[in-house]
Structure 1
């Protein structure tokens, strides 16, 4: 059965290529399946069974294979319920008849997650279809394969500003005010930059994690180019280089100075794009890759990497694409050339319109396209309010519609960001104004306003949070600003949850996608906050969710083992170290006299074979909260106790 799940296990990529790594749950059957998957170093495998004796046998099998930890076995406390939150597991294989319903399996699987059902279960294709599964197929041995579809209310975030259009508004309506932490992964340093597509998050330059459970998938230093290098340190992204752009199948990025398409699931380079300088910007729209280097704007086919068209352009910048139009600005200002706005056809590169008579074009920081509009953002990128202007043009003919000066509602690196949503254009404004001198500086309320995209007229205004060193983003329901302030566009209410804050970035502080809210590791010490790679979930929509039960009404089952407390046991001696911090006062000290000279008294090898290398184990080694393969020892009653965190 191992050949049915993994992209690197016995040619399994021919069967389920969308699951080459991740969290796999096996319900019953032979535990050797978990052994074969875990040995690759790319999977965490949970073996579950309702019978304790079957679980014990599976645990012994996995321990004998020296991969316990990457694979583990547990007895189901409730034979009708899987012990996972929704959208968490990458693949489930049902080996024998079980009481757990297919709807419960559907609940825990991630979107696009795989289901493998053996013929022994007696389940039919119609059963899987009625549970909501798609792409159902039958193998020669009568096993069934299926997939959980991608929900219509979930969106991706494939570019630094959501999509190729530059409009930093996710279409994700599953995102809501965070009430649950979905996953956290520790980080060794601050990380800026995140894009997400196909259920995979890509950080900095570049680390890939599963969007739904945070498991490490692969890594590649884009400057050095080695895939899954054991000496990997995540490099920071340069503001002067093209940033990675994701699609469901590929990650487009600059690898060793050249544009490449990497397989999103594995990080392998599958396409290179020839005849380019080092690109300054890259976007991906409708299966076309559009690249700006210092002399050209060039379009390539995503699938074949063949050039579709090329436009000469000195210092092209501010690439954006929507519908069938690509916009950019060209003109090398350092050589006295005039800045010129260009709009060209997506598929042919033929010029639709061009305009060089706007004096503000040389100051444009970003371009946003939406429907019949193209917005040019003029931003101060400082603490000052002056120099922040929106210029709205027609995307069809380049005619100026209106302009608006305003103070962005940010403390630092202020941006006149345009966010189009549901027919309106939203802006975040307020804060420090008239900042020419300290004496003239005033403050106005931090607010979000919806403008008419055709006229610039203010339609409605709501309170909002003050953004710090990161610009606002939005979904169809909420504008994200402040620390973690979400303004409801419909009611005007602002919901604040300061469990964490966004990282400093000129592109995005938060990323609302996949029904979750993501933040990246930051160095801020403003107050105690959730750190690392973080994914936060809204309140559960499950009708009978235990999270909706008051804590004093929750029944926490107690599982008793075969051993009992020895009430006659003596208290630890003052010279012993019976707890992690030494004693019940957590003093971290002892009355014992240390040796005059350190000598090795004894040593023991706890594991003869190390766990197999791979992305999972690499992540464990990098975890700053677990120092090494064994825990700090505790000493009592003549014995030394240690835990092996990676083994269980």
Structure 2
């Protein structure tokens, strides 16, 4: 067994993710690229078994011919120290065999089959039969390249017994069946000629399993299972699961016909017909019904994000811009610890701006405005309300009244050290007297600032139910005050990371998902490089069961004054804390304290790390003593409650046009 940190075939081992009769699979780091790969190793004792070796090598050779978004990608193969290996695409999710069918809606089950059918038809068109289609060989990705209209990405894997249609070389001994019996077609059981419709039969058995938790012919003994495949009609799924439509019974009966000629022409035809029985007959590329509310974060998660960011801000504010040696001279070698007089619970402008952004998002549900521009306009209006409370300059009267429910909270309407970049941008907006129309945009920059303030305030944008929308909304909202791409791209990346955390990803996986959005944009390099450096550094200095790294370890990432650096520092500290492990409260405490104890913009980096870990772990992971002493606690609790009420209510209304629930 390989251990974390070992190097095999040039790849750095992270952890074992699976083990079977033939081999093991490890998550490993690419030696040169910032990418996690799956390293599949054949057990060393099987190196000399010719048939097993050929099957293992055949898997890499077959997949290497295929280039499809729903088929696992192979990067390389070889042998080292009498052990065969394949470097493949890493999928940060689960396989379908591990999902409880009653946690799987019919819509989602058929979505998975639709994507798998597309992969099979593609392979068939290139002369390749899979021959082992089953739930365990369909992986669900939480981060990678989700197709339009789908909520996750299904990837077909394990082509170990695939066969090229015109290939006469058989890699299975006579009479030996390598396909899993519960999903084997009659042709496989009788050694009859096999074609693409054999994979369709197995795909139909897979759908049956996803919907009911059992195969169509499950039985206590092998002979009865085989007899079912060869002679018995499948049971009705609508009988086994009453919510399923009777029309689906007929679809499955056809796909499970004993004679391949009676089945559907293609796998996709079968999948499309199944889709039409469980979903409204519009298009495959649509969001399944009833999913908007389920995809909104819970109130505990929203509280965790807002409280976490505010606590991190309040911990870092007293030592903002101080050099680390001076911090340690005042507070001790560990720096500020949040104990005693070192923590006053006083937020800075970072939290003020985040909460005004949050309120604007809630307003967008109340007025039922549509589209990103309208929401960004509301954020700009709220920033003008915030500006009035800073007392730094006279704000011209606007043609329409600017109102906010946050003006009654003194901690949000008093000067807490705001950056001149945000003030100067908002003064220009106020002078123009069109508060609801964004002045600073990505195409027409208001300045050339890369400052971090726009990034920190963007966390609430991650509460949307769509990843791309979260990223784009945060970028547009940041461009109101920060015009350089390195001022608004980190904001989009931060919001996209929060989005992933709201859906159960750990920090590393959420960052990888956000990075995939980031690199689609021009001028992403500065932010991408900072993010990659953060992940590399965390993996170098923090390990499970070992003490957290000491203050100062983040110094190579910069000071946090610009957006990309602040994001990198916050992300690195959060991953370090997750790597080290412990209770939820220990992880939150360790990460946030590491994020603030450095030379630089400590309140910004603390707010980012706190928001990440608070979203990931929930509000109860934040020490109660820190929450209780926070001056903005009442405002945060009100906003979280308002968010839950407004957005869940808006999403449930027929014909809702709020951007967060728009198709």
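Every read-out reported here was derived from the displayed coordinates using simple, explicitly stated rules and does not represent laboratory data. None of the values given here were measured: they were computed from a predicted structure. Cβ atoms are built from the backbone, for glycine too; each structure is taken alone.
Taking distance in nm of label points 7 Å out along Cα→Cβ at positions 30 and 574 as the criterion, the largest value within structures 1, 2 is that of 1.
For which of the structures 1, 2 does the calculation of distance in nm of label points 7 Å out along Cα→Cβ at positions 270 and 438 return 4.6?
Matching structure: 2.
For which of 1, 2 does distance in nm of label points 7 Å out along Cα→Cβ at positions 534 and 598, calculated from the coordinates, equal 0.9? Label of the originating structure: 2. Distance in nm of label points 7 Å out along Cα→Cβ at positions 342 and 358 was computed and gave 2.6; which structure, 1, 2, did it come from? Derived from the structure labelled 2. Can you tell which of 1, 2 yields 2.2 when distance in nm of label points 7 Å out along Cα→Cβ at positions 70 and 118 is derived from it? Working through the options, I get structure 1. The greatest value of mean count of other Cβ atoms within 10 Å over residues 190-197 among structures 1, 2 is that of 1.
When helix-only ellipticity at 222 nm (-39500 (n - 2.57) for each DSSP H run of 4 or more, over all residues; to 500) is computed across structures 1, 2, the figure -1500 traces back to 1.
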